[in-house]
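K.L.:
Below are structures written as structure tokens.
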Structure 1
Amino acid sequence: MKYQSVAAAAGAALVTVLLGHAQLASAQEVPIFNTVKQKLEAGERVVGVTVATSDPDIYCAVANAGFDFVWIEMQHSTLTYSEAARMIWACKDAPAIPFVRVPGPFEGDIQKAADMGALGIIVPMVDSVQEIRDAVTQAHYPPLGKRSQGGGQYRNLYGSEYRAAANENIMVVAMIEQPAGVEIIEEVVAVEGVDVVFVASSDLSSFTALPQGNPEYEALVSRVRDTTRGAGLALGGPLAWMTTRPEYNFFQAPSTTSLVASGSRGVLEAADPCYGVPSGVS
């Protein structure tokens, strides 16, 4: 009996070791195809361009222009998920990764965004911890979350390994836009599955009635910044902050509509700075 007990113990120990090696190997083999995550983990900064209209040609133009990700705007636009999915598919080989700002932390929106191929879920107006917990839950498969398996084009975009690797590639961005969000920032950054905290500079100014640069406004921004960086998470803001706030490493560029307007004006100004400018306007 003594030898049987020793043998049983040795066998159990061997199984434990083998399982440990298997789990380690499994973790090491999970492919990371979200290049935004790769770059942030390498200490790089990333920039995304905002797309709020349905035009695959425009989407592909900016997705191949050098941006790291495309911020597909589903909160402040009339885009449908079918239109967004078609744009992602039309430029499936582009280097820019599709991110979607969903209307809120809702199961239907987040799961449709993920199913159509988004590797980033941007959650607006986070002013309660439960909201961001819900978003993380819906963005991840079990055991990390409650994302269910359904249709979608993600398999054709990322291959047969997608299901096993999805939880390691999906990123969740929490947007802080109101004073209530600032007040819970310590709890937000503690939620497992949150990768980026984004300071919505204009909305924070609007909701507080404080202009950017005001000491009270900057105190709110500093609290979010220090807490986020202290937790080891990426910190987001508008592209205008890229050269003035070195702590930030995740940026939102203007919309394609704005880029078309500024680019069009630039073409005219290059030919003749006064061409097309109404008289009396300098």
Structure 2
Amino acid sequence: MNGFWYKFFLRMARLCGPWLLVVTSRIIATGFFLFSGRVSESRRFYGALFPERGGLYHLWCAFRQYQNFTTIHLDRFLAERNDTTIFTSQGWEKLEGVIGRQGGILLMSHLGNWEMAARLLRRQKEDLRLLLYMGVKEKEGVERLQKEDLRRAGVTIIGVDQERGSPFAAVEGIRFLQSGGIVSLTGDIVWRSDQRKVRVSFLGHEAWLPEAPYIFALLSGAPLFVFFAFRTGKNSYRFTLSDPIAIRPHARADRDRAIGEAAQQYADLLEKRLREHPFEWYHFERFLQ
């Protein structure tokens, strides 16, 4: 959906109530489910997650995945409208211990609602300095509005061109960490074929993860945390923060092994949470090799 129509439906929802956004977004999601070529990838993914179930069940899982995705737009609308998001947290004290000191790196995923996670972190600590790396597409509609909403919520956004990287973006992130800020990076999407990546095992398959978060941790010395925000009800969330993942190569030649082990730790945590929240997987591109 382009930005014009998205803004139009938001205005109508403000006049008529959130129910209009719910109905409209679910109809649109059904259309994507029926006509999008990505559904086959969702079926394949759920086939790996539930190998003991049949093809119809995997199709049903994909349908629920597409319908659940609409809650992201509803909760964004409610948060912007009256900021009444209810949330509980687990592990916040781990992050609080590094704020203003060596900083910290958050690995966010397309499991759960990472956008709401960023908002909730700012709610938890209003003066939190949070930098979020986000991919930039050539033509953005809803994505551009999403970035604008996060900036209004006090989150610093660095747009990363998905076709070509920029070393200056990385330098700014390192400086942000060294000043005691929190940097959030996507842990489960490789944007470009020439991007540095690391191979992990996931659901009995191979998968590729971006190497950048682990390089950031090595260069800055900042701890690396895995962060999730799962929906527990209408505009209600629970966010969890893992123990820090250590990346300690004994020598420069040992760096690749240390990064691989850290990436596998993240993949294991991601798989564990996926099994607990299978229909909050909002990664619609090919993930399993």
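No lab work stands behind these numbers, since they all come straight from the coordinates. Since the model is a prediction, treat every value here as computed from it, not as a measurement. Cβ atoms are built from the backbone, for glycine too; each structure is taken alone.
K.L.:
Of the structures 1, 2, report the one carrying the highest value of Cα Rg over 2.2 N^0.38 Å.
P.N.:
Result for Cα Rg over 2.2 N^0.38 Å over 1, 2: largest is 1.
K.L.:
Relative contact order in percent (Cα under 8 Å, 6 or more apart) computed as 16: which structure among 1, 2?
P.N.:
Working through the options, I get structure 1.
K.L.:
Given -14000 as the derived value for helix-only ellipticity at 222 nm (-39500 (n - 2.57) for each DSSP H run of 4 or more, over all residues; to 500), which of the supplied structures 1, 2 does it correspond to?
P.N.:
Computed on structure 1.
K.L.:
State the single structure among 1, 2 that was used to calculate distance in nm of label points 7 Å out along Cα→Cβ at positions 131 and 219, giving 1.0.
P.N.:
The read-out was computed on structure 2.
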